[in-house]
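These are the structures, in structure tokens.
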Structure I
Amino acid sequence: MRFVIAMMKHETNTFSPVPTPLASFQQRGDIFGPQVLEAFQGTNTPMAAFIDLAGKEGAEIVTPVAAEAWPSGPVHADAYREISEAICQAVAHGCDALFLDLHGAMVSQETDDGEGTLLRRIRHIAPNLPIAVALDLHANLTEEMIANCTAIAGYQTYPHVDTYEAGKKVGQIVIGALKGKLRPAMAWMSCPMVPHTLRMGTSEPPMGDLVAAARAEEKNALAVSVFGGFPLADISQAGLSVVAVTDGDRDRAEQICRQLSREAWRRREEFIYQAEPLAQSITRAARMKEGPILLIDHADNCASGGTQDTMAVVAEVIRQGVDNVAVGAIRDPEAVAAMIKAGVGNTITLPLGGKMDMPTIGRKGEPLEITGTVRVISDGRFVVRGPMYTGLTMNMGRTVVLDAGSLEFVVVEKNHEPFDLGIFRSVGIEPTAKRYLLLKSRIHYRAGFLPIARGVVECNGVGVTGSDYSQFQFNKLRRPIFPLDLNTEF
């Protein structure tokens, strides 16, 4: 047998000013060709699960592309074409099954439904090809996705630490179908609600309860997935949905989708995040005695499309005199270049952060003048040791540690969310020795940092990943939809 295994992943924030050219998908190296196989073997990813399953079947493995970029604005048209073309060409050359590691919330300059458009094209090339699709918990499901694949399974954790398991689950379903042992029947239901991302953590209600219910349903189904959706995408089908796959029983799959969708809708108000004023959050953190205390700058999270350079939370920390803080990380290539030119051990005063305007929310970049000593210059590469993306090499670009006394800044050239302790340890900062860790994250920080934390304070700063939907202008999103329209019915 010949199996094609490929990745095309991007969570598109249509309000983000951060561009997404092909280079954004190449931060960890070459994404095309057979070298992908070695790069992903033994990692905690759907790609690795697909590779392992193919190996057990003794199949020839073809890996045309493994492309993943940090969330940002719409994917450039040429990048989308090149990545999708690589997958389609591999299928056109002939294969017995296709295994896709997708996100489910990709928007390109040419299509609002990146995954659905790809799958429709593949289905045209190979009408009867068994296709397995692993999706992120934040996928915005569409009819095109459902209609043009054999089975879908989504992550059941946020932070996403079960990505290998999701790939293994859907891969086994499709291999079973290929062998004639299973008859996958898939149903889908979309719910008219766009939950706040900060209410989608699976270790707590309400999302944790929905995921637990989905897992319980899997005792009598092949796969049941609750997708919270990615709300910062101005497309028609953004929002929460449920997918169920059974062995030949479509009625049962539809029943499961109805039950879980109705439960999500019943608890819709629990999916609204209530933020406290920033100054109040920092004051509360300053009263906490033992560290590390995590200061979560969630409105500027690059893993949701943030610029990773807004300085509002940092400025409030400085204003209130909070000290012994490590900040991870500020993306500012200009500052990195200036500090490298200054050299290790030298003092420099420079405008840090605030280099990127955010026109969709009417905000200009506001740099903060910082004086500090250059302590470390690094290539920004490290291998993830924590439970999320385990085994993969991360690349933050050239990275500098700026010691400003009460605060130590990790300043990077390339976007990178702090979900692993390596963001600090790779540049010589021991996070457990700090009283405060200021992290530009939303939920993924929990994977690596929650085990060492003595407290967590969410800080409502500035950025295009905030939870206040009133600052975003939705033009394409289907209406009415909760909570934008409180009179929505379902």
Structure II
Amino acid sequence: MTTQPTRHPDRGRVLLLLCAVYFLVILDAAIVRIALPSIQREAGLTPASETWVASAYMLTFGTMLLLGGRAADVLGRKRMLLVGLGLFVLASLACGLAASAGTLIAARACQGLGAAAMTPAALSILMRTFPEGVERNKAIGAWGATGGVGATMAWLIGGPLIDGPGWQWVFWIIVPAGLAIAAAAVPILQESRDAEARRDFDIAGSLTVTAALVALVYAIVDAPDAGWGSAKTVSMFALSLVLFTAFAAIERGAATPLVPQRITRSPSLVAANVGLACTAASIYGMAFIVALYGQEVLGYSALKFGLAGIVLPVGAAVGAGVGQGLVTRYGPRAVSACGIGTMAGAFVLLARLPVHGSYASTLLPPLVLFGPALGLAATSYSIATLLGVANKDAGLASGLNNTFEQVGGALGTAVMATIAATRTHDLLHTGVARLSALNEGFQLAFATAIAFPVLGLLVSVFLLRRPRLGEGVEPLEAAAAASSSE
């Protein structure tokens, strides 16, 4: 990628515009979690369909992100931002108009494609607009903070929309906002591309890894109905394994692979991305189940739950801010271990949520623990992905941790939702009351999910290296990746 910044007469407006793009991406990812119980009641979604509504977006976003970044460099960053934004807006409109679960899931997948096109393009434009140093750090800090604001506003915006005009508006609100951003982008942004980049795209690799992950998630989500030992489930797991193997072969022979081998040779970078995936699996899965618990077991309205749960994104934003300074002083190893270890403790509390619990005594304590711990873990792992990475690969490394985050979030959501649905289904067939069956399913999901932060803790302690003496750590360079975990 060309590294020379583009001199722009009004950088403030450019930064505001790019932050607005990122705000939409984070808002859309977070607001759907609050809306799912209402969508399920009105659209008649099955537990499997609920999971796909959340996961389809994350899968296409995560697996197509690196391809989207390359397309922006080769075809034009402004062009790809506008194309991605247009697809995002149209898919959001389709989500609200969806008359069936299949249509809604397909539209969510298209939203993910749009996000995968416009997010790396926006970040690349930001990096070119602001020169390296203080100006760029401030710009990336603003970009990263926008993610925290988007996650927080999702809880505040979602409740009134769902309880008021209806769940469709959590998608339709994107339409006028997206059109306004596109109208502003045309005259403000300047086109740029990497003239030296080869016009090769690893489309085969992108499609293969996407198909592999879809097969894996399908096997997990469908298992409660088909049976874990059924021929269908075993066949889907086998297909996923074959596709992952094919992806590895494609990458070895690709002229421009999604992930160059030089990147994967860094044990610390790989470990940091695995830790980030564990963090994302924890937060996305937890937020999905907590939203169901709050609205289906405790009987909260979407508005009440949105207000009750806002401590989570606020706490995450605080943790991320504190984490940047701690990583600079102590390194990512200790900070990530502290953060993700605390998340494991929060899961222990969540696994004990009762049917007739109260907000202050049962739900608030684990959320208060989870938020700052999430901020610490996500920030430290994101920074760790850039330690020792050459400047020319910094953009690729940042894109890679976004990919691991989204894929980890999709898998975590699928696993936790499937465990909860299986346990609830089994209890209902033995005559257990519905609320008790739901609650025990959620408890088991939380108890099992402790494995995610425990794996992340092991990665931090045994695989993340300490930064070498004199090695620079720039927390703001990873703020964008960290904020989107909130």
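Here Cα Rg over 2.2 N^0.38 Å, for residues 93-324 alone was calculated and came to 1.21; which of the structures I, II was it taken from?
Matching structure: II.
When FRET efficiency 1/(1 + (r/R0)^6) of positions 181 and 285 (r between Cβ atoms, R0 = 41 Å, to 0.05) is computed for each of I, II, which one produces 0.85?
Derived from the structure labelled II.
One of I, II was used to calculate helix-only ellipticity at 222 nm (-39500 (n - 2.57) for each DSSP H run of 4 or more, over all residues; to 500), giving -26500; which?
II
The value 15.2 for mean count of other Cβ atoms within 10 Å over residues 29-36 was derived from one model only; which of I, II is it?
For mean count of other Cβ atoms within 10 Å over residues 29-36, the value 15.2 is produced by structure I.
Rank structures I, II by distance in nm of label points 7 Å out along Cα→Cβ at positions 21 and 221 and report only the one at the top, that is, the highest.
I
Given structures I, II, which gives the highest value for percent of Cα pairs over 32 Å apart?
Ranking I, II on percent of Cα pairs over 32 Å apart, first place is I.
The value 16.2 for mean count of other Cβ atoms within 10 Å over residues 237-244 was derived from one model only; which of I, II is it?
Label of the originating structure: II.
If mean count of other Cβ atoms within 10 Å over residues 53-60 comes out at 26.1 when worked out from the coordinates, which of I, II was used?
That value comes from structure II.
Assuming 23 is relative contact order in percent (Cα under 8 Å, 6 or more apart) as calculated from a single structure, say which of I, II it is.
II
Given structures I, II, which gives the highest value for distance in nm of label points 7 Å out along Cα→Cβ at positions 85 and 229?
II
Laboratory data are not the source of any read-out in this text; all were calculated from the coordinates shown. Here the structure is a predicted model, which means the values were calculated and not measured. Cβ atoms are built from the backbone, for glycine too; each structure is taken alone.
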